[in-house]
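Next up: the structures, one after another.
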Structure P
Amino acid sequence: MAQPFEIACDESGSEGEKLIGGNTAVFAHASVRLDVESAADCIQQVRSRAPSPTTEYKSGVIRRKKHLNALKWLLGPSSPLHGNAHVYLIDKTFFAMTRLTDLLAVQNRQAMAGILYREGGQTFGPDRWNAFLDSFNDLMRAKNGRAPRVSVESVFAMVDAFRHATPRSRAGEIMDLLWESRSEVEAFRERSPTLNPLFPAISQAIVYWAETGRPVSVVHDRQTLLTQARIDELEEAHSAQGRLAGLRLVDSRLDPRVQVADLLAGTARKIAEDELTGQGDAELTALLRPYVDAFSIWGDDRSWSLLGPGDRS
């Protein structure tokens with residue numbers, strides 16, 4: 001077997017399974033392939049370009065306008081990240097749509113998620129649609145044995161209203177299919193937690209780096225949701241293919257590689273979120289683009305044409 005190599009990972013925008021109505025619209029997961037010495041030097045280089053008295057240097061410092069040159073250096077071709085880093089982006093609203101259409105017993109679920117993402121608010125009204133998505137999100141979230149604040153009946157009452165309001169629209173037809181899939185809800189909720197973007201992000205980082213032909217050992221910032229059971233699931237999913245050599249959790253304050261991943265994740269999330277909301281900086285978006293995974297979960301075509309590295313087929 002080929003010798004494993006380590007990647008260090010961190011995320012930004014995590015709000016657990018809350019995908020709708022949270023503080024952030026985008027989740028970003030970054031992984032870097034640097035040794036400890038190179039990562040420590042990278043942090044020192046950033047500090048020298050964007051001084052701050054903070055002990056644990058966070059991306060909020062270099063996102064300030066006065067430190068813009070430091071951010072451009074970090075993402076630019078002279079940075080040690082160039083060719084040694086990867087970012088997986090998740091548009092949380094679109095991710096929620098994919099989980100919604102996962103209930104449907106059809107082949108083209110991803111395409112249907114795209115239709116709901118683009119047309120749901122326009123077809124049903126933005127306020128009603130957002131209220132529905134928020135209720136669906138709450139219904140499907142893991143509650144550690146506690147009941148959600150909404151019921152299956154109340155959520156599907158909205159589905160029923162939607163499907164009768166616009167029966168000939170594409171979104172209305174999908175609501176019809178969802179109505180018929182009501183019995184799948186409880187089975188779906190049992191696969192808990194189903195909505196947290198952290199798990200598909202880590203999985204994709206493993207897939208991406210294992211394309212080098214060598215197994216990957218993951219060092220990740222400590223996360224309460226990364227329980228031993230979850231780590232075991234990731235190892236089971238990837239070890240058989242020879243992708244994953246192991247996953248261990250560390251305190252980011254003690255590993256400069258994870259600190260660099262944190263800087264990249266935080267800056268990537270803000271750049272992507274600005275682009276998603278039509279407030280993007282063309283130069284920063286272009287600098288981020290080489291790092292972005294082609295299989296990121298993203299629904300907005302305009303912003304993806306600027307953020308994405310190319311064809312996802």
Structure Q
Amino acid sequence: MIVQDLVWQQLLDLKQTIDCRKPWRDISYTKENGFNFVNPEEPKGKFEILIHKGASTFSGMKTKSLFKNEIYLSYDPSFCNEAIQVIKNYCPILLGNLVVENNTFIIVHMAQTIDGKICTCLGKSKWIGNEENLTHAHRLRAMVDGVLVGGKTVVKDLPRLNVRHVKGANPARLLLTNSFNEWDKLPVVENAKTILIRSKDVTFSSAHSVIDDVLEYDVTDEDKLHYILKELKKRGIHTILVEGGPSTVGSFLSAGLVDWLQLHIAPIVFGSGKSCISMNEIEEVNEGYQIKNMFHTSMGDAFMLTGEPLINEKILSDLENLF
């Protein structure tokens with residue numbers, strides 16, 4: 001997926017324009033003018049691309065659902081297909097939080113082999129994804145308010161989680177770990193807030209300058225992620241990219257909190273190693289997590305699958321009991 005510099009800058013401008021506290025209006029796109037909110041008084045259908053609410057159809061334009069059947073994309077069939085792919089992959093991230101309303105918009109992005117592995121049995125993973133996927137991952141970081149990883153990823157990678165391969169602002173670095181304490185090893189990231197998320201039962205010294213804020217939780221495992229997301233939202237973090245690891249991704253998926261799942265499928269087979277997502281064992285096929293509104297995007301010699309995980313009946317029942 002090729003993103004021209006001009007289009008990327010237009011997306012960054014749109015990100016700055018969107019206010020997460022207000023309902024969004026229809027958005028038009030033209031090569032000359034980029035993204036613009038549509039005046040309700042203007043006639044629709046003259047734009048090359050229109051991102052809108054509701055499944056309205058416009059003369060001479062094709063219409064597709066982008067997210068939760070609430071964000072729609074209408075476009076001139078003769079318009080550049082590459083631009084359509086860019087819109088499909090990035091605009092729902094900018095608008096998703098407005099669709100999920102009071103919740104946090106969660107996107108998961110991981111690179112895996114054809115047989116679903118993210119590393120070898122020795123933990124080697126550089127690089128399963130190709131250069132295009134690396135660039136895309138950094139674009140995702142520039143689109144969200146925070147990037148979250150679990151404790152094992154912190155220990156293994158000592159991640160920066162900042163934006164380096166594209167233009168854009170750094171998101172907050174969110175470290176969900178009760179075990180890591182070697183803060184002098186963690187790289188300092190300029191122009192980005194680092195938030196440590198851990199249980200109140202685990203001691204932490206505030207003397208470590210690499211940590212800007214500590215979010216402590218004292219709730220049950222069932223309530224933990226919901227509590228954390230609520231507290232992060234108070235800190236202005238409305239959209240989060242979860243980059244790993246398998247247990248952390250699995251916990252968000254099991255809790256029904258993943259809005260968008262993106263898997264980069266590399267043309268390689270390991271036959272062993274660590275699986276992309278780690279969850280409790282299931283016995284029946286219908287216990288698996290179904291994905292809807294799936295689409296694929298070419299990524300050089302690989303491809304990426306994007307879809308919306310469905311919340312199964314058990315999760316819905318648990319959430320009703322919780323709230």
Exercise. Given a computed value of 30 for relative contact order in percent (Cα under 8 Å, 6 or more apart), which structure among P, Q does it belong to?
Worked result: P
Exercise. For which of the structures P, Q does the calculation of distance in nm of label points 7 Å out along Cα→Cβ at positions 154 and 274 return 1.5?
Worked result: Q
For this session: Of the structures P, Q, report the one carrying the highest value of FRET efficiency 1/(1 + (r/R0)^6) of positions 178 and 298 (r between Cβ atoms, R0 = 41 Å, to 0.05).
Result: P
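Here distance in nm of label points 7 Å out along Cα→Cβ at positions 130 and 202 was calculated and came to 3.3; which of the structures P, Q was it taken from?
Going label by label, the one that fits is P.
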Problem set entry | At a computed -8000 (helix-only ellipticity at 222 nm (-39500 (n - 2.57) for each DSSP H run of 4 or more, over all residues; to 500)), which of P, Q | Q
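Only the coordinates and a few stated rules stand behind these numbers; no lab work does. Computed from a predicted structure; not experimentally measured. Cβ atoms are built from the backbone, for glycine too; each structure is taken alone.
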